[in-house]
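Enquirer: Some structures are shown below for you to check.
Since every read-out is calculated from the coordinates, none of them should be taken as a lab result. Here the structure is a predicted model, which is why all the values come from computation and not from measurement.
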Structure I
């Protein structure tokens, strides 16, 4: 299993443990892909997952650039247009995961409402 899919599996398991209801994984729009779409109570959460084995290229959170957030927002708005029955409140969350060499979790950080 590649690193991206492994990180997403860890993120899904964690989000479920936090009460999120997973609606979709790997939604592709023309200009972006959303890793996880979930409901957190009455909020529709669009979740970006970043997984790293080392800090050689920085911590996972540092890879979420303003440009990446803008493209995620556009994809989230497009998904909401396709699903008007879902909650009106939207937000972008980030799950940042650092792994040990044996693929055990060194650190997992959930950032809710990353655009704030």
Structure II
């Protein structure tokens, strides 16, 4: 079981330094409205990752969109058993859920504050 990821939750490359947030789906808002988790919209595969590339030792990669312009970095792996809008629900690390730039979702230091957990 891992904490459920939500839009605006932090992300990290090295599990030490936050390097951005989970953003909305690249295809636009979900047609059926948001699924809420702890008062924020739930994140799922296909949601964007707004990443600066920062790590504790410098920078892992150039910043992901919106600066510079280009294709958005997406969440590419999620839960295999929990679905949101027909896509795998995203979970915080140490779950294997990641963004396309290799970023981990969530901030492990804050996991104890979360109340919604997703398995699978």
Structure III
């Protein structure tokens, strides 16, 4: 059985993705730090009920949308999976940012080295 932290975390990530909002935008909208939103998204903590209501108002969803286990299997296209991972993983985003600026030969070297790290 999933904990409330896991349920809220997954639902919040999915809702942010579905509504095309970032963690930074949510933090500004509900008046908390980006670190607080990161803790919610990572499942470290669940916000207080009043803050959940503010999040719901911003995302235009119900409290149940964020606090109920809606286990659904959604088949995402590979590029959507990658985009979501880049959005949620700052280190991977930074790696992609730098890789995009490499010349093709250097990019080949980076791919080879990354393969060796596995």
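Enquirer: Have a look at I, II, III and say which one yields 13.8, 43 for Rg and Dmax of the Cα atoms in Å, as calculated.
Expert: Label of the originating structure: I.
Enquirer: From which structure (I, II, III) was helix-only ellipticity at 222 nm (-39500 (n - 2.57) for each DSSP H run of 4 or more, over all residues; to 500) calculated, if the value obtained is -21000?
Expert: Of the structures listed, the value fits III.
Enquirer: If you work out volume of the Cα convex hull per residue in Å³, for residues 14-61 alone for I, II, III, which one comes out largest?
Expert: Result for volume of the Cα convex hull per residue in Å³, for residues 14-61 alone over I, II, III: largest is I.
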